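Novice: Structures follow.
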Structure I
Amino acid sequence: MIEPPGNSLESAQGERVVEPGSDLAAGLRALLERIAEELDFNDAKGTAPYRLGMHDGLRFAEDAVADLLRRHGHEAVATERQVDA
């Protein structure tokens with residue numbers, strides 16, 4: 001069973017989606033990891049049209065953040081998923 005990655009409004013998360021890291025690249029890597037967790041959680045819920053729309057939006061965000069990091073010389077990977085085919 002896949003658990004939800006978390007609620008950014010919860011006080012336990014400091015009302016943040018991710019920790020900002022020591023610099024912008026670290027914060028973006030953390031955001032990229034969180035997006036991947038959200039994609040995994042979304043995929044576990046099935047492939048209804050709403051879920052596929054959510055998946056497309058999350059994939060766009062994942063690809064954009066990974067591309068931004070790579071263009072500035074940082075390693076970043078957007079994971080391929082079965083539902084992407």
Structure II
Amino acid sequence: MADDRIITVPLRITRITPRTKRANRAISEIRSHIARHMKADQSQIWIDTAVNEAVWQRGIQKPPRRITVRAIKLEDGLVEVSLPVETE
């Protein structure tokens with residue numbers, strides 16, 4: 001049985017890093033936050049390209065302050081991180 005959660009990841013810590021490394025730091029913050037809350041190893045986390053594009057949308061210097069993602073933990077321990085689907 002897969003564990004499915006919608007998680008809001010705060011990315012304000014990325015503001016303390018140099019401007020040219022903020023989007024990279026945001027991706028690693030997403031990875032560490034998901035690992036902590038889904039009880040998984042950081043090497044077992046797969047981040048979807050849509051999440052990566054959402055972080056890099058405004059460039060390397062201005063990642064978002066927070067991002068809401070959907071994390072699914074599979075039986076083999078792999079955690080897939082994607083953007084949540086919006087229902088109308």
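Bear in mind that the values in this text are calculations on the coordinates, not laboratory data. Keep in mind it's a predicted model, so treat the numbers as computed, not measured. Cβ atoms are built from the backbone, for glycine too; each structure is taken alone.
Novice: Quick check: 2.0 is what I get for distance in nm of label points 7 Å out along Cα→Cβ at positions 52 and 76, calculated from one of I, II. Which structure matches?
Specialist: This figure was derived from II.
Novice: When distance in nm of label points 7 Å out along Cα→Cβ at positions 4 and 44 is calculated for each of the structures I, II, which structure yields the highest value?
Specialist: II
Novice: Moving to a separate point now. Of the structures labelled I, II, one was used to calculate mean projected area of the Cα convex hull in nm², giving 6.3. Name it.
Specialist: Label of the originating structure: I.
Novice: Let me ask another. Quick check on the output: 41 is relative contact order in percent (Cα under 8 Å, 6 or more apart), derived from one of I, II. Which one produced it?
Specialist: This value belongs to structure II.
Novice: Next up: Assuming -18000 is helix-only ellipticity at 222 nm (-39500 (n - 2.57) for each DSSP H run of 4 or more, over all residues; to 500) as calculated from a single structure, say which of I, II it is.
Specialist: Source structure: I.
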